[in-house]
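Trainee: The following blocks contain the structures, represented as structure tokens.
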Structure P
Amino acid sequence: MKLNKESRVTVVVGGARGIGYAAARLLADEGAKIVLVDLDEARVQQSAHTLATETGIEAIGLRADITSMEDVQAMTDKVVARFGRIDALINSAAVLDDKLFLDSRPADWQRMINVCLYGPMNCLHVILPLMTKQGYGRVVCMASDSARLGQARLSYYAAAKAAVTALVKSIAQEVGANGVTLNIVSPGATNTELRQEREESMRKQMGEEKYARRVQAVLKMYPMRRVGEPDDVGAMVAFLASERAAWMTGQIVSVNGGFAMP
């Protein structure tokens, strides 16, 4: 059973890997046309090529720095010139730090806010007018359960993601009458490349024995005794970006293996 009635054009920001790519793959399997957007041009082009080859759908990769409104506008213009419309927007671009707040600096906060808050804001400000004009749109933004509960060493990441949830809920109230929905997916720890890079850095800092104890402590926080995989979260993202989620808007959906049960 297809999630969409017809082929939809879906823009996946941060879609070259991780949860974004997993969601793109699931939507491609349902027949969606996919635009992967990433800062790494070589990686996003390769990911789009792989997606098109393996699924047979039309997929392209575009480089854009979402902290730049000019880049986002140029990317959007290219998508519209190619496909004529944008039906769904998935915001999954992110950066991570592993620092105690008192060890961080304003430059760290600014980088986080630029990517994790201003990036989605730029994309929404440019793309939402297209959706409201056509009377249809699906927007899914990624948050984090650290934003809902707080988490040591992720303070300003959690703060940026909390701001995204407030942004999405507010905009959802403004554009719902235009047939546009906006929702949040809030993952727990997920085995993405970004997390793997952070974990490897921590392993080197902590040493093997201390890091192994940390891994076991993390797993004990999850009733299912494992962290998530990109497909675990991507499935919910794909659902919210589809026709099936027509009456869901302004919601935060945790996909977290039971880490938090608010």
Structure Q
Amino acid sequence: MSKLAPPYPKSGKALLAGKTVVVTAAAGTGIGWWTARRAIDEGALVLISDFHEQRLGEAAEKLEKLTGQRPATCLCDVTNEEQVRALVKTSIAELGHVDVLVNNAGLGGYARVVDMTDEQWSKVLDVTLNGTFRMLRAMLPHMIERGSGAIVNNASVLGWRAQEGQSHYAAAKAGVMALTRCVAIEAAEAGVRVNAVSPSLAMHEFLSKVTPDGLLEELKGREAFGRAAEPFEIANVIVFLASDYSSYMTGEVVSVSNQRA
């Protein structure tokens, strides 16, 4: 199979002009960081959070260097309710209000069910599913009171598809999908939209640390374009769902994938 080269990120078109955006788990070089980058490119005022203080500062510095805007920052471990509440409070204080929340925090890993410990199962579920729930519960009252807002959750095609060693992660992401649909109905009356993206394979530097040797190359080979997605390609769809261009969409899970069935 021939491998198609990824495109370059495109310049912004002011899709989020005048909006405020909060992105969780935005340190590093993955989907969260690129979502913050693309949101700034599209005219938004941004706050990024992460549980790793040094990486969070480095992410903010890199964004400032590349975009001219230094995002506000807030340390947050989404498994900690007190920190989640503090993130929402800080976001409102720094940004004035929150138009968009991107729930990007998630945790993966590899373990077959027969070998998986309770701790492995619970940790992935607590970060990926429970963390999304905590953020929704904490941020929704602010958006509902304002009568507007858009939330984008990060799911995965593994919420639909089977893959060895991913039972905990797949269960968590399937839960994020179901949570997205149900919360969307609850929030619709207040004018708040809740959607999700479902990437297949987005390559970044930390992915190889939680993936068995050789598996990433095998997974890339299953993609129709013969490559993984670049994180900014996922971020582009997140920006769309955060923008007014998706004003009629809520409760939807958008697959960002070219993976063969």
Structure R
Amino acid sequence: MTQRAFPFFASLTVLVLVWVAAAFATADPTILPTPWEVAQIAWQEAAFGPLLGHMGATMARVAAAFTIAMTLGIMLGLLLGVSQRANDWLGPWVVVFQNIPALVVIVLCYLWIGLNEVAAITAVAVNKTAMVAVTIREGVRALDAGLRDMGQVFRMSPAARLRHVMVPQLWPYLASSTRNGLAIIWKIVLVVEFLGRSNGIGFQIHLYFQLFETGYVLAYAFSFIILMLGLEYGLLARLEARATAWRNPQIA
């Protein structure tokens, strides 16, 4: 654990040192404040300001959009990977939705649905679903046919084959979709909040952008980044290690 933790903290330390050097080079806190100045703003906003409330609003939108996108994307990806006919018919649709700019989808959802939560979550989910479907489709196509045949020989039930044969092989693709999904979805959520919501991290960034408050923009942005780092290394990395332990029995 220590061997893996050291590079993580050392890497972040180097990043902070680069930030400190850049802040002293500019010598203007209105352009680039130091890390401790940003940390002080974040603490004040969390303890006495609205940071936690806005973070909760953003997290709720991220969770809703992520759940919808992953559910629909996994179902569609499994269908495209298993059925060549479905891939021939639906594949072009996936490519189209994958390449529509996120800003266009957001604006259209706001125009068609209105400036409300349904439009915000729909816009984010639409942008991510196609990417998940493509990743899962490639994972299904890469499944080991030998392991599939083994499951049939041992007369495993469909549920057992799904749990013990398919899911362990698909986990790297699921993990990739999850990581990319969280990274992309929260960025799109910020744009959604920036353009048409009255709360959330994106709304606050828009507010302080108009006031030219660089320190507050960085404080709100890095507060959410720290939360996502904790989710990545505190939860997702552990789940991945456990799910892929079968590849290396010594780790298990």
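Since every read-out is calculated from the coordinates, none of them should be taken as a lab result. In this text, all values refer to a predicted model and were calculated from it rather than measured experimentally. Cβ atoms are built from the backbone, for glycine too; each structure is taken alone.
Trainee: P, Q, R: which one has distance in nm of label points 7 Å out along Cα→Cβ at positions 14 and 174, as calculated, at 3.4?
Mentor: Going label by label, the one that fits is R.
Trainee: One of P, Q, R was used to calculate helix-only ellipticity at 222 nm (-39500 (n - 2.57) for each DSSP H run of 4 or more, over all residues; to 500), giving -15500; which?
Mentor: Traced to structure P.
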